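Below you'll find the structures, each written out as C-alpha cells.
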Structure P
C-alpha cells in the first residue's frame with residue numbers, strides 16, 4: 001500500500017471514528033425520552049448545541065488560521081480527545097439538566113478540529129484527484145450520519161452504551177491519526193492575519209463556490225433531520241402494520257446511499273469538471289425536494305427509490321465545493337478557507353432544520369420539502385457563474 005493510500009484510509013477512518021461523537025446524541029434521544037421523559041426543548045437542545053458548537057469552533061479556527069498554522073494530525077488528535085472527554089462526561093450527569101447541552105456544545109467545538117482539518121490533510125495528497133480525495137472523506141462522514149437510524153431500528157439499547165462507544169471510537173481516532181502522513185502539497189505555515197478569512201467573500205471565484213455550498217447546505221441537513229419523520233408518517237398510511245420498522249430502514253438507506261454519491265461524484269468531477277457535476281447533482285436533488293411530497297402516503301417502494309436517489313444526489317456535490325475552495329484559494333490558506341466555508345454552511349443549517357416544523361404545519365407533508373429546492377436553485381446559478389469565470393480553469397485540471 002502506497003503512503004498516499006495508507007494515509008487517506010487512515011484519515012477516512014479517523015473522520016468516522018471521531019465524528020461518531022456528533023451522532024451519539026441523535027442515536028440515544030429515543031431512549032432518553034423513554035427513560036427521562038425528555039422535553040421537546042431538551043431534545044432540540046441536544047441536537048442544536050453540537051451544531052452551534054461546531055460553528056463557533058470553526059469561526060475561532062478560521063480567525064486564528066489554526067488549520068494552516070498547526071500540524072493537522074496533532075490538531076485532529078487534540079480535538080478528538082477533547083470531544084471524547086466531553087461526550088464521556090454525559091455518562092456522569094443527569095441528561096435532563098442544562099449541563100447536557102453544554103457538553104454537546106463543547107463536543108461540537110471539538111469537531112471543528114476534525115472535519116475541516118481532515119479535508120485539509122487529505123488535500124495535501126491530491127494529484128489530479130482532489131475531488132476523489134475529499135469525496136472519500138465526505139462519503140465516510142455521510143455513512144456515519146446514517147448510523148443513528150440503525151440504532152433506532154435495533155432499539156432496546158441502553159443509551160449509555162452508544163455514548164460510551166462513541167467516546168472510545170474518538171479515542172481510537174486520536175491515536176490512529178498519528179500514523180497518517182502529510183502529503184507533498186502542504187504549504188509553509190502562514191503568518192497570523194485575521195483579515196485573511198475575508199478573502200472567502202471578497203474573492204469572486206471563492207464567493208461563488210461558497211454560494212454554491214450554501215445552496216447545498218440549505219437543503220442537506222433539513223432533509224437528513226426530517227426524512228425519517230416523513231417516511232414514518234407516509235409508511236404509517238400505506239403499511240399500518242409494519243410501516244414503522246420499514247420506515248427506519250428506508251431512512252438509513254436514504255442517508256447511507258449518499259456515501260456512494262460522494263465517492264462517485266468525486267471520481268467523475270476529476271474527469272468532467274467540478275461545476276458540471278455540482279450543477280447536475282443540485283438539479284436532481286432540487287427536483288426531488290420539490291416533488292417527493294407528491295408520493296406521500298403512496299407506494300413505499302416508489303417512495304423509497306426516489307428517497308434513495310435524493311440521498312445520493314443531495315450530498316454528491318458536497319465534497320466538490322470543498323475541492324473547489326482547495327483549488328481556488330491561496331495554498332497557504334486552504335485550511336482556513338475550508339473551515340470558514342464549513343462554518344457558514346452549518347450556521348445556515350441551524351435555520352433550515354428549525355424551519356421545517358413550521359413548513360410541515362403550514363404546507364403539510366405534500367409540499368413541506370418543496371421550499372428546500374430554493375437552495376439548489378441558487379447553487380446551480382452560482383456554479384454556472386463560476387464555470388464562466390476565467391479562474392475556473394484552476395478547477396479539476398482545467399475541466400471546470
Structure Q
C-alpha cells in the first residue's frame with residue numbers, strides 16, 4: 001500500500017530535509033499514517049496520531065547522506081528531470097538548497113535517494129506532481145529531453161509546445177516565476193527540426209513568459225576539468241533585463257585532464273575485459289561500417305587523450321575502450337564467451353564513467369552496471385554545470401533573496 005504511492009514517499013523524504021515547508025507536511029503525515037496502519041491493522045490511526053509520531057521521530061528519521069544541502073543556503077532551486085542529481089551536486093556546491101526534485105525513472109530515484117536522502121517526485125507532466133512544487137524558489141534547473149514540436153501557429157510559441165516535456169517546464173516557469181532558470185540539452189537541439197525547435201523554445205521563454213534570455217551557447221565539458229569531449233547547449237533566463245545584458249557564459253580553460261587522470265587505481269575486475277571473440281566481432285563490425293562510409297564501431301582511447309562523449313545506448317561503452325595490462329588472470333570466465341584478450345583491452349568501469357562526468361568518488365553507485373552506465377551516460381558533466389550555474393547564481397544573489 002505504501003510503496004504504490006510515489007508522491008507520499010517523495011513528500012516524506014522531502015519533509016525530512018525541508019521540515020519548514022508545509023508543502024510536504026501532509027504527504028509526510030499520510031506516509032507515516034500508512035506505515036502505522038500497516039503495522040497496527042486493528043487500530044484506527046488518526047491524522048493527529050500520525051502527525052505526533054512524525055514530529056516525535058523526525059530528528060531520528062533524517063539520515064546522514066553523502067551530499068547534504070548547505071547549512072546556510074544562499075539561494076533555492078528545483079531540480080527537474082533530475083536523473084541522478086548532476087545539477088543538484090553543482091548547485092549545492094554553489095551554496096543552494098534543492099527544495100523540489102522530480103525524476104520518473106525508479107533506478108535513478110534509487111541512486112538519487114542514497115546520495116541526497118530524498119526520493120524525487122515522479123512524472124512531472126501530472127498536475128498532482130506539479131502541485132507539490134513549493135512557492136518562492138529562486139532558480140529552476142532542468143535538463144529536459146529534446147522533442148519535436150507540432151507547430152500549429154505561424155510564430156511557434158507556448159501553445160505550440162503542448163504535449164512535450166518542454167511545455168511542462170514552461171508551465172512551471174509561468175506559474176512560479178523564478179528569478180532565473182538554467183536549461184541544458186544536447187547539442188543537436190541547435191539544428192533539431194531545421195532549427196524550429198530552438199526558435200519555438202526561445203519564443204516561448206522570451207515572448208510568452210517574458211524572460212530575458214541571452215543567446216544560448218554550446219559549451220564543451222573538456223574545458224571544465226573532465227577528460228571528455230561532451231558538447232551541450234546551455235540556456236539561461238532572467239526576470240531582470242540588466243542581468244541578462246550583463247550575463248557572460250563561462251569560457252573554461254585550455255588546460256585539460258586526460259584519461260589517465262580518471263582511471264581506477266586498483267586492479268579492475270576481469271568482467272570489464274573483452275574476450276577475443278567479442279573483440280574480433282568489434283573489429284569486423286567497424287570494418288564493415290567503414291566500407292560503407294560509416295566509421296562508427298569501437299575506439300581505443302590513448303591514456304593521454306580524452307574520451308568521446310559517454311552515451312547510454314547502443315555501443316556507447318565500446319566508444320571508449322582502453323588498454324590496461326594490470327589484470328593478472330587472463331583465464332576464461334563463465335560470463336565471458338571465450339578467452340579474455342591478452343592485449344588488456346577493456347571497457348571503462350562505471351566509476352570511471354562517473355569521473356568522466358565529474359562526479360566525486362564519494363558519490364554512491366548502488367545499481368547494477370547496466371543501469372549505472374545508463375545513468376551516467378544520461379547525466380550532465382557536473383563541473384560544466386557548476387561553472388554555468390555560478391554565473392547565474394551571482395545574478396540572483398546580487399538581488400537578494
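Consider the structures P, Q: one of them gives 20.5 for mean count of other Cβ atoms within 10 Å over residues 71-78 as calculated from the coordinates. Say which.
Answer by label: P.
If you work out Cα Rg over 2.2 N^0.38 Å, for residues 87-158 alone for P, Q, which one comes out largest? Could you put the intermediate results ahead of the total?
Numbers: P: 1.49; Q: 1.34.
Once Cα Rg over 2.2 N^0.38 Å, for residues 87-158 alone is tallied for P, Q, the winner is P.
From P, Q, which structure was helix-only ellipticity at 222 nm (-39500 (n - 2.57) for each DSSP H run of 4 or more, over all residues; to 500) = -10500 calculated on?
Q
Can you say which of P, Q returns 32, 26, 18 when semi-axes √(5λ) of the Cα gyration tensor in Å is computed? Please list the in-between numbers first.
On the way: P: 32, 26, 18; Q: 38, 30, 20.
The read-out comes from structure P.
For Cα Rg over 2.2 N^0.38 Å, for residues 223-382 alone, which of the structures P, Q scores highest?
By Cα Rg over 2.2 N^0.38 Å, for residues 223-382 alone, the leading structure of P, Q is Q.
Who wins on relative contact order in percent (Cα under 8 Å, 6 or more apart) among P, Q, i.e. which is largest?
Numbers: P: 26; Q: 15.
When relative contact order in percent (Cα under 8 Å, 6 or more apart) is calculated for P, Q, structure P comes out on top.
Taken together, the values in this text are just the output of simple stated rules run on the coordinates, not laboratory data. Since the model is a prediction, treat every value here as computed from it, not as a measurement. Cβ atoms are built from the backbone, for glycine too; each structure is taken alone.
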